[in-house]
Structure P
Amino acid sequence: MKAWKVGGAVRDALLGRASGDTDWVVTGATPEQMVAAGYTPVGRDFPVFLHPATKEEYALARTERSTAPGYHGFVFHAAPSVTLEEDLQRRDLTINAMAQDDHGALIDPYGGQRDLAARLLRHVSPAFIEDPVRILRVARFAARLGDFSVAPETAALMREMVANGEVDALVAERVWQEVARGLMEAHPSRMLDVLHDCGALARLLPEIDADWGAGRATPAAPSAPSSAPSPRPLPSTATPSLRQAIDTTARRHSPLPVRFAVLAHRMPLAALHTLCERWRIPTDCRELAELLVRERDTVQRSPTLGADALVDLLDRGDAWRRPERFELLLQACDGIAHATPAAGANAPSQSRLRAALKRAAALDTGAVAQRAAAAGARGPDIGAAVHTARVLAVEDELSDEVND
């Protein structure tokens, strides 16, 4: 029985990057031997165990065979006879198919270290074509590793998988999981570039694909597998492009709901609802995207709005009950407005709107409602009195700004 460090921890160490969890593969062992050694079984589909001390995951070396289209159409085989090289061969990319022994010696049967040096995302074996999730994973790694390009032969396989309908077998949970992780990477636009170039974006996110394709030039394929990627050209337009806006949210370390909302902000509400239903987008992301689609133009005009219109906007945004979500709306609007230096220089400031919310939110609306009720107001009239009080508070804030 022997344990090997595998996958992302090995890759990231060679790149000099911080890594998250460390994964291990165990060769020459049975599940019974793992349990006898104190490991806790946790795997449902194949034998995975938690280390008794570190709680890191140790999986028995295994092979896999596709039996049906889609992510779930696989049969796994784990046995003491499965070698480390056989286990590594089933992985998606060469840079993820490396291992280290307990002395730190590198085991690299498929050229992962070579592809790290060449900054290439290359598939390990023709079995890549059997799992459509790998298309999403390649796109996500392109978003994480901003100076890596997809190897031409891998890009060709991905286009073949799309043409054969493999992506149509993807389940909603896996699509959103990979897209969300890609949006949270340092260069999320590159995920969408890769998906667009292989045709998967049109199948998975058609509401975004047309806009994305119009907003960038398709890069030429590398002349050789080892060639370094060149910077992707940006469209020449006075309006910040979608790709620039989504990368701005990454530079600002925005949370996932902001990044998704910016990605979806150009589509009509009906299209947004369709997309969210198709991929079961979480509520926080969906609601912020809907709010941005509805209110972005008004938020951008907030420096010119009077107190009544500002309070109406805060009402529609449910800013009184959910100020944190309203702040995310402003962050999304900021990211879009400042997507390019030229646009950012003339972008409206939302400090006025934030100040209006702060002043109006400090109002004791309970006391206002009590006074209105004591004066004979009922039902909607009490709500109108609270609204008027908020407008007066915002007017005071705007007046203070002028006097300052």
Structure Q
Amino acid sequence: MLTPPPSPSSPVRGPYLIRNPRWNALFLAMDSALRLFRPGSAPSALPAPRRILLANPAHLGDVLASTAILPVLKSAFPSVRVGMLVGSWSAALLAEHPLVNRIHVFDHCLANRGAATAFAKVRRHWMSRATALAEIRAVGYDTAVDLYSYFPNFIPLLWRAGVPVRIGYTSGGFGPLLTHPVPFVQAQKHESEYQSNLLRVLPVPEDAFERRRGTLPGAPEEAVVQAERFLSESLIGDGAYRVLHLGTAGSRRREWPPHLWRSLAKKLVRDGHRLVFTGQGERERTQIQAVIEGLPSCVNACDRLGWWGFVETLRRAAVVYSVETSAGHLAATFDTPCVSLYSGMHDRDRWRPKGRFCRLLTWPAPCSPCYNRRGCEGMECIRLLPVDEVYRAGEELVALAQSSPRGTGTLG
């Protein structure tokens, strides 16, 4: 079995998680100026929050990591009211969450991966910012925690909203606008642990952190019905099936080549397994169709399931094979066995799915991790990952999961 190499290098440059030297120097100058004119101030010993706002502009996998700290907060402060400030692309993840009292949406233009024009993204940025700012002021939060350690973050908005206590990492810039800035220290730990570390500024008992785990609300009844109807109409039926998720919803450099997916599908079909291929968009739909062409017991579910139908389909799967995207994190939340195929572009310890039945595979390239968000032309770290290793990991995880009950990953 291939073992991912450790992540000994660091993406930190000076105080920032910004590798470009020009941008790094610009942020250093900007924060130096802010430190002169906008100094943050607040007492070092903080009371228990009554209304707390958690902010994360990132996408589904990152925000799912943020849900791991919700049980920590509720354990430490049972009566606290929790709001979350996220992009619209992550809001569905939190809808009806029993530990979230209010959701605010701000679509930062630099975090927006949508197909809209740059002008439309900037327009959406300022419109959603104004709405979120008014909502946050109206609620009257006494504490805000920006959970994202990269740029862009929501720190300027939290400062503009006048939240009295503002906690966050300084590594994405705008640290002087925080009342309680926290330097980022690179270590071999998961993103949920980095986010939890920010809560240590508050009077959170240490045993409360033992409750840290990604959580989701239960799927709506209509989503359960949709998933059941889809599986039935697709001839998958009520029996066991496996999910293959090809798309990364981001950099195409992180994709595993289609001909390798087809080889894996052939092996699984040969063993008598039924396969559901999930994805989003015309490109992934076409790619999936080419992978399954002529293969029995395969269904192309791309764009045929709503969000919660997709989540429910992952929850019911015998095993999920996924590249570096939210599908792996969702599977881990439900203790669904998951084989995650990762490139060497990022810190795998930090961004891997965190669950009992997860296996992360990558080709141990000597340049990995490179922390290059654009990757390279060769991308040997993902493209050389052999089919046999992926196949074997899935079989091992299924056998392991059969001897242990799954968690639900849901609340309420």
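Nothing in this text is a laboratory measurement; each read-out follows from the coordinates by a stated rule. Everything numeric here is computed off the predicted structure, so don't read it as measured data. Cβ atoms are built from the backbone, for glycine too; each structure is taken alone.
Odds and ends about this structure:
- Test item: volume of the Cα convex hull per residue in Å³ calculated as 147, pick one of P, Q: Q
- Origin of the value 3.0, where distance in nm of label points 7 Å out along Cα→Cβ at positions 31 and 375 was derived from one of P, Q: Q
- Source structure (of P, Q) for relative contact order in percent (Cα under 8 Å, 6 or more apart), computed value 10: P
- Computed 5.5 for distance in nm of label points 7 Å out along Cα→Cβ at positions 63 and 327 - originating structure among P, Q: P
- A value of 0.50 for FRET efficiency 1/(1 + (r/R0)^6) of positions 103 and 159 (r between Cβ atoms, R0 = 41 Å, to 0.05), calculated from one of P, Q, originates in structure P.
- Highest-scoring entry among P, Q, by FRET efficiency 1/(1 + (r/R0)^6) of positions 23 and 303 (r between Cβ atoms, R0 = 41 Å, to 0.05), is Q.
- Among P, Q, structure where distance in nm of label points 7 Å out along Cα→Cβ at positions 311 and 391 as derived comes to 0.6: P
- Among candidates P, Q, the computation of helix-only ellipticity at 222 nm (-39500 (n - 2.57) for each DSSP H run of 4 or more, over all residues; to 500) that gave -15500 used structure P.
- Comparing mean projected area of the Cα convex hull in nm², for residues 175-358 alone across structures P, Q, the highest value is found for Q.
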